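Below you'll find the structures, each written out as structure tokens.
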Structure I
Amino acid sequence: MDDQAAGSPQDARGVLACYRHPDRETGIRCTRCERPICPECMISASVGFQCPECVRGGSGTGHAPTASMPRTIAGGTIAADPRLVTKILLGINAAVFVAVHVWPSLLSHLVLIGVWPPTPFNPTEGVAAGEWYRLVTSMFTHEAIWHIAFNMLSLWWLGGPLEQALGRARYLALYLISGLAGGALTYLLASGSTASLGASGAIFGLFGATAVLVRRLNYDMRPIIALLVINLIFTFGWSNIAWQAHIGGLVAGVVIGYAMVHAPRERRALIQYGTCGLVLAVVVLTTLVRTVQLV
């Protein structure tokens, strides 16, 4: 993209647009090349702010190299492959899908279930029997081809842009905690002997975070809202769907996503990971409460 030249008609109007994001007005220029930059492109220097290109080219700010690296809107490091974590998650889901069809008996050990057998028998399987790992394994387990196909398509469509916007660590935390929140709400509200499985809780967490991000960037929210409404209609209108997982993941995704993109820069990591910790604490507390009820 061509650089903005001083004295251009844009300057004459008194309105500057970021040279990397022409739709965003700004009043800040890079202290080295003097190109206008928006808040997402600003990188702190010893004096003022610099653009990502000047930083990558060696700005000589006196900071450590990691301190001057370009950052995402959430403060994450910009990676060479912005979809690496998404690809890994897709691979894990696909591998588990193949495994449960090669060894069908494996499925009963991975799904989310509260207690089995049900009362009056003493439970020997399930989360209430101490198998908390099921909250994790069920997130990566699918049985029907249409189920994994729909979830993985949603993961690819939503996950890539979110991973690029948040950075790998923050994106992975969002995905896993949203999935755990969906599983915890299912464990709390569903029958203890009802088994559930699938990545839907984590996917709905990505929906929630995407909506927050789109709103933060002032993009058109109508497409994501329409898609979310359609998915919610299927959630409550289709039988054999664990709506609890969808709602739990959605709420967690909105909360974590808001903390990720709205945290002030000076306390960004503390607020972001602190929020993740609080949501995770709610998941643990919910699981403990339900376990006491079932046993």
Structure II
Amino acid sequence: MIDDTPPDDIPSTPDDDAEAVRREAGEAESSRASRSWWDRNADEYQLEHGEFLGDARFTWCPEGLDEADARLLGDPSALRGARVLEIGAGAAQCSRWLADQGALPVALDLSYRMLQHARRIDEQLDRVTPPLVQADATVLPFADGSFDLACSAYGAVPFAADTARLMREVHRVLKPGSRWVFSVTHPIRWAFPDEPGVEGLTATASYFDRTPYVEQDETGRAVYVEHHRTLGDRVRELAAAGFRLVDLVEPEWPEGLDSEWGGWSPLRGRHIPGTAIFVCVRD
């Protein structure tokens, strides 16, 4: 279900030349920008972060919290035979871990190039590739009640303009009683500069400003977009979609982890949370 036609809408402007602004960005513009950005940057992302992510590891966040230890998806024995939808799967590292537990994962991502990396890794490992689906998370191409579980480790949710719609779509494709677990940048981080050093410890913006962060080219076309929701916003949209929030995990920075990942660092991690993981159940 992957569109094997390479995308033809990748802006020629390098990311280094993009202008960072705060402005509105709708669904179509956000989706187009995300697909183009991840297609364009997938190779560099895998080169920079592939070792940390592993080939078949389910890690929720830059803090290194692994599902093998956290068990946020529930009892590991329940994964065997479960149909699992990974949203924003990237190179499907989490889906491989799920398959190793006996689950039946489907890896969905908007980026053609990211899913190519999923195939590459499986070829190198000489293992069967899980079903790969190229699609927008706000328009899931599955029948109602198709899955026993849905998960997303920093995938899709931060980049969608209409996350209320995304939550409704996830609710639709899950069976009653199923879990939906996803991690995102902790909302409090939007009040601070995205810097790993001391400059990233001073709040410079309003936590309540929901204006999207946009990087745009010289014509004003968005080449990267992220959307902010407060914790309250997120809880309300989950409840409106028919989910019950059963846990909210804010991983602490672990001793011994001294690497940096963008604005994530040991310094900031000791002071403010970098990740929020929402554990929900479909009513």
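Values in this text are rule-based calculations from the coordinates and carry no lab data. Just so you know, these numbers come straight off a predicted model, no measurement behind them. Cβ atoms are built from the backbone, for glycine too; each structure is taken alone.
Annotations
- When distance in nm of label points 7 Å out along Cα→Cβ at positions 237 and 253 is worked out for each of I, II, structure II gives the greatest result.
- When relative contact order in percent (Cα under 8 Å, 6 or more apart) is calculated for each of structures I, II, structure II gives the greatest result.
- Structure (I, II) behind the derived value -0.43, -0.74, -1.07 of log10 I(q)/I(0) by the Debye sum over Cα atoms at q = 0.13, 0.18, 0.25 Å⁻¹, for residues 117-172 alone: II
- Taking distance in nm of label points 7 Å out along Cα→Cβ at positions 37 and 213 as the measure, the highest value among I, II is held by I.
- Given 11.6 for Kirkwood radius over Cα pairs in Å, for residues 205-260 alone, calculated: source structure among I, II: I
- Which of I, II yields -17500 [helix-only ellipticity at 222 nm (-39500 (n - 2.57) for each DSSP H run of 4 or more, over all residues; to 500), calculated]: I
- Of the structures I, II, the one that 21.4 was derived from, the read-out being mean count of other Cβ atoms within 10 Å over residues 29-36: II
- Across the set I, II, Cα Rg over 2.2 N^0.38 Å reaches its highest value in structure I.
- Value 2.0, calculated as distance in nm of label points 7 Å out along Cα→Cβ at positions 53 and 133, assigned to which of I, II: II
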